[in-house]
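S.K.: Next up: the structures, one after another.
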Structure P
Amino acid sequence: MTSTRQNNNLTTGPVFSTLMKFVVPFFISSFLQTFYGMADLMILGLYNGAASTTAVSTGSQITHMLTVIIIGAAMGSTVLIGREAGAGNDKGTVKTIGNTVTFFLLLSVALTAVMLLLSSPIAEQ
């Protein structure tokens, strides 16, 4: 069974519709992240005091900041991958993808370790 792969040429055609294919998913993810933080605050505000609400508000902002940083790093890596693929450099494309996967794997392990080490001291404050 052969698979058919459709190539999208992003260098020709209307710019607006091509740009929207990339913008809309990022917009929706940011929007949902904001609503997640709002839902946490609303539910917590109904059942707990100001200290809990402040803690969740701060945590939500930090989570949102980390999400935006990671999305930015991912978008930057797609530029590198696209450059290699556009140049027809298959070895460079594979190497860049491998480096990206390795980077995000190591980043996730490091962030997990930092969060586990700091969770108790932060919670005790």
Structure Q
Amino acid sequence: MVLDPLSSPIVGWLAVISGPGRGAVLPLGYGVNDIGRGSGVRIRLDFGDDRIALGNQAILIYAAIIYTARSRRFYVQSVAAETWLNGRPLRESTELMGGETLQLGQTRLRFMPLCGADFDWRDDS
């Protein structure tokens, strides 16, 4: 059985640059990429960072990165008060351009886009 890679293409990445899990790369897909711990989130930070609580095995979402194919833009929004963007508390939805640092607990993530104004998987070429 051959899987179609374009059934869920990667639109960008989060690289863990410090904290538990350093060196890991987490792929982002179209739509909402919720970030947290627990089995139900799309981007799991289950590397042992005890500041990112797991709770009672419930889904715990700290932030979300959204890629909209129509506008070809990325946005990040905080769901928990412990989310930081480039060293400042993330308080409102913010557009991401690439290279930003998101911090949740002890874990710092660097955002790198693939899709955007000059490329999207839905292009005909």
Structure R
Amino acid sequence: MPQPIAQSTGRRKAAVARVRLRQGSGAVTVNRRPLAEYFPSETHRVAATEALRVSGRADAYDVDATIDGGGFAGQAGALRLGIARGLVVADPELRTGLKRAGLLTRDAREKESKKYGLKKARKAPQYSKR
């Protein structure tokens, strides 16, 4: 297996993706499984590989990712950010196109913490007047 050209990290919600890019034919592997097997939903597959399509490098690099935490949507978003960051490390000229497409921005929305006296972060118990 050839040495990685670029290594990067992507995060989304509670998911963390460690991504390695190598010269290759465009194979995407997630946790040692093919992308189609790991993400059964077409929506998540398209979102995860968006950076490769926008940059036009879908067939130039093999992507090897290790993802843990979160759910499918968060993991797909983390993989998307990790691939975009890795592409910028491998080829800095791609930065403007990826930035314009919004692929280098980390989505900072996280789950709000639960408050004491409430059932969830904002849901209060039912109010009873009598």
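S.K.: Which structure, out of P, Q, R, was helix-only ellipticity at 222 nm (-39500 (n - 2.57) for each DSSP H run of 4 or more, over all residues; to 500) calculated from, if the result is 0? Mind showing how you got there, number by number?
M.R.: Working: P: -30500; Q: 0; R: -9000.
That value comes from structure Q.
S.K.: Suppose P(r) over Cα pairs in 5 Å bins from 0, in percent works out to 2, 11, 21, 24, 19, 12, 7, 3, 1, 0; of P, Q, R, which structure was it derived from?
M.R.: So the calculation was done on Q.
S.K.: Computing distance in nm of label points 7 Å out along Cα→Cβ at positions 36 and 68 gives 2.3 for which of P, Q, R?
M.R.: Working: P: 1.6; Q: 2.3; R: 2.9.
Considering all the candidates, the number was obtained from Q.
S.K.: The value 9.5 for mean count of other Cβ atoms within 10 Å over residues 12-19 was derived from one model only; which of P, Q, R is it?
M.R.: P
S.K.: Where does the value 12 come from, among P, Q, R, when relative contact order in percent (Cα under 8 Å, 6 or more apart) is the thing being computed?
M.R.: Values: P: 12; Q: 25; R: 31.
Among P, Q, R, the structure yielding 12 for relative contact order in percent (Cα under 8 Å, 6 or more apart) is P.
S.K.: Starting from the value 0.8: which structure in P, Q, R was distance in nm of label points 7 Å out along Cα→Cβ at positions 44 and 76 calculated from? Walk me through the numbers on the way to the answer.
M.R.: Numbers: P: 3.0; Q: 2.2; R: 0.8.
Working through the options, I get structure R.
FYI, it's all coordinate maths here, none of it is from the lab. Since this is a predicted model, take the numbers as computed values, not measurements. Cβ atoms are built from the backbone, for glycine too; each structure is taken alone.
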